[in-house]
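The next part holds the structures, each set out as structure tokens.
Every read-out reported here was derived from the displayed coordinates using simple, explicitly stated rules and does not represent laboratory data. For clarity, every value in this text was computed on a predicted model and none was experimentally measured. Cβ atoms are built from the backbone, for glycine too; each structure is taken alone.
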Structure 1
Amino acid sequence: MSIAWTNLTCAICGGVLEREVLRITQPDRFERYVGIANNGYARSWVECSSCGAATNVQAPENRARLSTLAAGYYEVDFATSSIADKYSKVMALPPERSDNAQRVARIHAFMNEWLPEAVSEGSVLDIGAGTGVFLSRFLEKAHGRRWYATAVEPDPVAAAHLRKLGRFRVTEALFSAALELVNFDLVTLNKVVEHLPDPVNLMKNAASALRIGFGVMYVELPDKITAYHRPPSDNILGALHCHLYDPVSVGVLLSRAGLALLRIERYFEPSGKITVAAFATQSTAVDRLAATGATL
């Protein structure tokens with residue numbers, strides 16, 4: 001099967017999808033689960049000529065089949081175990097082997113610089129909370145500041161698991177501004193944005209949850225260079241991911257969502273994932289920093 005990707009535009013910046021980065025010729029486990037066959041199969045990661053992000057171009061009929069997994073992702077992902085088992089296993093990892101431990105450390109380090117010492121409490125919203133490992137670690141490593149946490153998770157299996165943990169408030173829904181979750185000091189999206197075909201709209205909605213003039217967004221995304229350094233069967237290159245990013249395209253995404261970039265870095269994580277992570281805020285917060293001469 002040939003995939004027509006010419007004349008397609010980038011959902012992040014509107015540029016032209018121009019160069020095929022990688023062609024996948026075997027369906028992954030999610031595609032096999034919904035009945036997508038090997039015979040004649042193909043999909044492509046195609047790079048935008050403007051922002052550099054890569055889009056996952058696949059046959060429309062295959063994309064339609066995969067959309068049925070929206071509320072049952074973990075039924076496939078944890079078919080041979082349970083989400084609680086995964087949570088316990090990852091929580092038990094030593095810090096040097098844990099992506100989450102290192103993620104928590106860098107976020108706390110940033111927030112300790114961002115929030116005045118006199119601020120003894122903070123609020124965090126984690127969009128797409130999954131197994132809950134990140135929020136659990138985050139609350140454990142708060143270093144004196146009290147954090148109130150809210151998890152948003154649309155998958156019913158994951159949401160039920162999060163409620164059983166009893167560590168934070170849980171909203172079982174696909175995140176949107178209509179949920180009226182607002183005034184958070186920190187909003188996090190860890191390996192979430194790549195699952196959405198319209199990432200700009202998601203980021204705009206997520207920005208509405210920030211405390212005006214002070215809130216911080218942390219977003220973590222799979223790096224496009226994964227396509228050059230990992231086999232086609234790698235989960236990051238799978239059919240459920242819509243886009244791969246690099247530092248330039250993450251900056252474009254944040255800007256189009258009305259956010260101001262504060263810091264961006266590339267990480268090679270203990271799990272082997274290659275990641276782009278960024279901190280951003282609303283322009284009013286940047287104006288405040290510029291007026292006071294504060295540094296980060």
Structure 2
Amino acid sequence: MAVAGFAQLLEEASKLGPKSVVIAAAEDEQILQAALEAEQLGLADCVLIGDRTLIRELASEKQIDISRMMIVDEPNRRVASQKAMELVRMGHAEIAMKGGVKTGKFLQAALHRETGLRTGRLLSHVGVFEIPGFDRLLFVTDAGVVVAPTMEQKIEIVQNAIYVAHKLGVAEPRVAVLAATEMVNPRIPTTLDAANLSKMADRGQIRGGLVDGPLALDNAISPESAAIKGIESRVAGVADILVTPDVEAGNMLAKAITYFAKAKMAGIVVGGKAPLVVASRSDPHETKLVSMALGVLLSNGRR
């Protein structure tokens with residue numbers, strides 16, 4: 001059965017935990033609060049990497065009990081990210097999480113050819129959204145990693161998103177490849193890419209889901225819009241996964257859903273040797289907690 005909301009996501013992750021989560025640059029109140037709640041729910045045993053003195057002072061000031069968490073003293077945030085990846089590579093942790101370090105620096109550590117978590121596959125970001133009034137979780141990709149994906153990279157982005165949806169119980173996710181229009185137009189390259197991805201899925205080159213495109217945002221998620229425009233598709237109007245043309249479109253769509261639709265979000269980067277939890281530094285601890293829960297689900301029997 002598909003996970004329908006974040007309460008169920010936390011429940012399912014708790015059944016698989018606790019997993020070992022290493023957090024780079026943990027000198028952050030929201031991070032520490034999320035780590036404590038993850039510990040209390042049985043989701044995770046957290047290892048905190050950062051300035052030990054600052055972490056302890058912050059935890060004491062905010063009355064956050066971190067007494068059961070290991071602290072690795074490393075004030076340099078770039079080095080903290082490297083040490084987080086090292087712990088995962090050595091098998092001492094199953095999930096790496098971004099704390100107060102910038103996403104770019106964190107991912108640089110993950111992508112390091114010698115000390116990172118490369119597998120030969122593309123790393124891509126998948127956002128999972130719980131939207132008030134929406135009857136299912138919605139997946140958006142790629143909103144944070146691949147800036148201007150090539151056609152080859154888009155194949156992997158789609159496949160990574162299907163993998164995440166499978167882990168949340170969506171047996172055959174419906175994937176809408178977004179563009180400005182649902183009509184294939186040679187003057188709009190993204191519509192050509194979308195059409196190619198759709199045909200590749202038809203021929204089994206993309207597996208595990210139904211893929212259609214190009215689709216505009218309205219007829220990807222609104223059955224009424226798809227019907228009005230006469231689009232005959234098993235994806236149009238009922239998409240589970242929205243694939244955006246580039247990181248700018250993905251990032252703006254994700255933030256629009258969060259701020260205008262008042263949605264809750266969990267964010268994860270997949271394609272490496274372990275899940276990478278990459279909630280924004282401005283996100284509340286609830287977002288960081290559900291992102292950690294998503295990482296726990298993905299770390300269980302990961303590819």
Computing relative contact order in percent (Cα under 8 Å, 6 or more apart) for each of 1, 2, the value 22 comes from structure 2
Comparing 1, 2 on distance in nm of label points 7 Å out along Cα→Cβ at positions 81 and 281, the highest sits with 1
With helix-only ellipticity at 222 nm (-39500 (n - 2.57) for each DSSP H run of 4 or more, over all residues; to 500) computed for every candidate in 1, 2, -8500 is reproduced by structure 1
Value 1.0, calculated as distance in nm of label points 7 Å out along Cα→Cβ at positions 9 and 257 from one of 1, 2, is from structure 2
With P(r) over Cα pairs in 10 Å bins from 0, in percent, for residues 113-248 alone computed for every candidate in 1, 2, 13, 45, 34, 7, 1, 0 is reproduced by structure 2
